[in-house]
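Colleague: Take a look at these structures.
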Structure 1
Amino acid sequence: MGVVMTRSGSTTRKALVIGCGVAGPAVAIALRRIGLDVVLHEAWPEPDALTGGWLNVMPNGRRVLHMLGVTTQLDTEFRCERISFRDHRGKYLAEIPTPGALSVRRGFLHRVLRERAAQQGVRVRFGKRLIDVHDAPDSVTAEFADHTSDEGDLLVGCDGLRSRVRESIMPEAPRFRYTGFISTIGFCHTTSHAPTNSALEMAFGLRTSIRYFIRESGEVSWACDAIVPPEPGRTEPAEIAEEDWRQRLIADFAGDFSPAVEFITTTPTITRHPIYRLGALDDWHRGRACLVGDAAHAIPPHAGQGASMALEDAVTLAKCLRDVPDTGAAFAAYQRIRQPRQARVAAAARGNGRSLGARNLVGRWIRSRMIPIGLRRSAAEARWMNDYEIDWEEPVIAGS
């Protein structure tokens, strides 16, 4: 691995990372590990510890977190050792083992990664809403809404589904598409249901489904995906009165055996947003800018792999930049390594999502009988997703 001269003649390259969710801090930590100077820019004026509800970090993602030095900080989160499936009558259908997975509050994971990045020398700047990216032969510049800018040797867009980096460097890129679901997330407390004992419960209902877990304390984290075929406007779900949306969900779960109605009724504040997926991009990079996580390949949440895919991206990109001296060639190597795996995971997520839409008697009958068979048949696929491990020491060779 040769010394790479930067635009200023220094031997330390400077990376601009846009976005401070899961992907951005993970990229920043990994790039610091290979010796880059890293500045992390976030549009929001300050961190929000309550943002985004909760998410799953599957075993493959946990291994990346460990690689990044994030280990004991998440010990207080819910350990999800298996996912258990039941039908609308409460009948057990099947389960998938997920040893080592976590269910974690999104805002808490953001904070843990951000603090780890700062410990590693990453400069984190809030209130930096990106307006444009300007690529030059020997540098790249990020222009922000506050009339400031920053220049680096490379730029990594970790700014999610609605990525401004992607729009700037690839104006012809396909738009994200509505999946037909609106996700709702909530937290409440129960004394009438036992802890789920390291299991994430997935209950298929007559009209929709709910996934939840219950801690020893009685704290409940739940999420459901309401089927809403016409695409809503960007702010439409938030504009629906919360009580109206609550009553819509209660009606969706009427007649089900699951505790969904209790959870929805006793949750103080519910969060909802449409679920989108991003059409496949031909390229994940252009010039000195590259895309990571949802900015490159947003997929529905029905495989539980969104955060883990972003974490895998982060470490793989750092390895490529470490071992391939030319930035463009390093970006190309990163896409070559990551794109096939991402496409396969996305296909699995779409397949899982289709099973949620069984709203008639025949569809539910087929689902109840096919899920146990399908899960047994897909055990190898689940292992392939969850057992994936990145070898930090294995060299990356450009074009191989």
Structure 2
Amino acid sequence: MTEVTLIGLGEVGTEAARMLAASAGTTGLTVAGRRPGRLTERLERAGVRATVRYADLTDPGSLRALAEETQVLVNCAGPAEEVGNRLVRAAVDGGADLVDVGGDDVLHRQLDQDQLARAGRVVVVSAGLRPGLTGLLPRAVANRLAGCAPAKPANPDGPANPAGPVTRDDPATSGAPPGPPRLPRPLRLRAVVGVLDRFTLTAARDYLDASELVRPLATWRDGAVSPRTARRGQEELPFLGPVPLLPGLDPEAERLAVRLGLEHGDWATALRGEHVARAFDLTRGADPATAAEALSRASQLDLTGRTPSTVLLFEVTGPDGTRCLVLRGERQARLSAATLTATVLALGGGPEDRAPHTCPPGAHFAAEVLDPEWTLRQVRTAAPEVAPLWHDGPLTDLLPTEEGLL
């Protein structure tokens, strides 16, 4: 059972507070910030019971005091690259682990692995929707295709996985030296993320910061990055319809391609609203505050009269065939918070669907250290509206057929 302290009560933080407070895997939830009275009001409106404490991200002493009285610090404040390292220092000094919904490669590069190892502390970053869940789920598809998934039923609602939430085939968790890929080659992966939702200013800033690390129009070919080999265009996709696609490789995709031993890989963002699509082009080179405001405003315009939704499409092809996973949810904040909650639960003991924490001290990306199907079960528990669809065959099989056509 885990004592958790959460910092940052925006959209993702509020959803995470609901999920963590409702989880049987937490013994207590504390929410901290500079205005305890306002936090109490927001928690009451959200129907969340939690202890509220004062903490200031600019006051190292208050952050260390939090870490000294909890097991896991959870960061939902941002921008992640400005906030995360302060909380890492507080966690190390105060004797707590840290889970960051963002942080991503910018924070990961700042961390001292030797210091974390000496302190016996664990830091998990990118524990949200993207990066995070988008790097985790392709591993589940690849495992099922290759017939080398952990010892558990294919049904994500089935009995617990005896192997627990942390992957044992990962050198980072098992201590074993890197070996050859477990999956047969050649292996192809296609991933598309389509989000129709509002960006808060903080979420927009984090998204734009992460996009600076993306290689536009890059693909993965013959086991390596292939710069600017993709083209922007429109395509009809299952559950998305005809959408413009923005191809590119981010660091999470590159790490995944190496881990799976991919020969070919294609990643793209489906631009589900014309205002957001235009904002991406117009904000290039703008200062961060202006760009974030423009993206946030564009996302609200695109959402007018429409229902928020998130669609993740993954297709993996190997010598024995093709398998797909489609994951549909509602607001991206719900999916990020559910992934964050699963990550927190993986760091402790508790319900029967969890094993004792075996993640070694150091800094980790959530997509690389968690078991993918265990995490999917936890995400669905935290956010029951999330609907996974498994299919043996290509994504094109899932396109609607016009009545009367042969």
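Nothing in this text is a laboratory measurement; each read-out follows from the coordinates by a stated rule. These figures come from a predicted structure and were not determined experimentally. Cβ atoms are built from the backbone, for glycine too; each structure is taken alone.
Colleague: Rank structures 1, 2 by distance in nm of label points 7 Å out along Cα→Cβ at positions 24 and 280 and report only the one at the top, that is, the highest.
Modeller: Values: 1: 3.0; 2: 4.2.
Largest value of distance in nm of label points 7 Å out along Cα→Cβ at positions 24 and 280: 2.
Colleague: OK, next. Which of the displayed structures (1, 2) returns the greatest value of mean count of other Cβ atoms within 10 Å over residues 112-119 on calculation? If you can, show how the numbers build up before the last one.
Modeller: On the way: 1: 19.1; 2: 13.8.
When mean count of other Cβ atoms within 10 Å over residues 112-119 is computed for each of 1, 2, structure 1 gives the biggest number.
Colleague: A value of 13 was computed for percent of Cα pairs over 42 Å apart; which of 1, 2 is the source structure? Each step should come with its number before you reach the end.
Modeller: Details: 1: 13; 2: 9.
Checking each candidate, the match is 1.
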